[in-house]
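I've put the structures underneath this note.
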Structure I
Amino acid sequence: MNLSSSPWGDVQTQKQIAPGIISVRTSSHGGIKVSPELWAKMKVKETAFSRGGWFEEDCDWAIVALSFPDFFNQEDIAVARATLKNIYGGKYLSILDEPL
């Protein structure tokens, strides 16, 4: 997956986190793009900030991390849980805690 644009503008850099999961940076913001195949498996697909397989970098990256914990380290998972608790009041944690 080679990306040239994102919801935040032209992609300046990108890094593959795992097959089908790419982290991108633009001049103003960034986020994570999840392939259509992985996105179809996710329980939480959209928030006020994320849709269509794009998850913004400040809060919604945590949804990707908790959806695919095998691709993130334990510290990332702990931060992801805290992020969703603090930002969304834990709204998505019970959904994401159920196995895919």
Structure II
Amino acid sequence: MREQVEAIYQNGILRPLTPLSLPENTRVEVTVQSIPSNGNLQRQHQAVRQALVTAGLSLSILEPIEPLSELLITRREELARLFSVGKPLSEVILEERETN
């Protein structure tokens, strides 16, 4: 049987945080892996990110990306004229359905 549980090390004894489904006096093999604190997690995240960038598997984020600036009102009006069909698309579709 294989079971993974979290435990706390206190006074030289590992104490599981949840009950184990084992009979008393059962011999087990224990592999210990410490759970990183939040500070360690952040450092690990940065190290992984840097490794991915170094390997060419991710882009480096040097500066925050600025949102695109809004189009000037005159440019919006120009684009509206260029792409306008004269009436709403829903009306064009209805007219095409009636003729077919």
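Every number in this text was worked out from the coordinates using simple rules, so none of it is lab data. Model, not experiment: these values are computed from the prediction. Cβ atoms are built from the backbone, for glycine too; each structure is taken alone.
Using mean count of other Cβ atoms within 10 Å over residues 7-14, single out the structure from I, II with the greatest value. Don't skip to the end; give the middle numbers.
Values: I: 14.2; II: 8.9.
Largest calculated value belongs to I.
To test your reading of the models, identify which of I, II gives -0.34 for log10 I(q)/I(0) by the Debye sum over Cα atoms at q = 0.12 Å⁻¹ when calculated. Write down the numbers at each step before the final one.
Numbers: I: -0.34; II: -0.76.
Clearly, the read-out refers to I.
Suppose you compute helix-only ellipticity at 222 nm (-39500 (n - 2.57) for each DSSP H run of 4 or more, over all residues; to 500) for every structure in I, II: which one lands on -12500?
Comparing all candidates, it corresponds to II.
Where is distance in nm of label points 7 Å out along Cα→Cβ at positions 55 and 87 largest, in which of I, II? Before the final figure, lay out the partial values.
Values: I: 0.9; II: 5.9.
Max of distance in nm of label points 7 Å out along Cα→Cβ at positions 55 and 87: II.
Among the shown structures I, II, from which was the value 9 of relative contact order in percent (Cα under 8 Å, 6 or more apart) calculated? The partial results should precede the final answer.
Working: I: 18; II: 9.
Computed on structure II.
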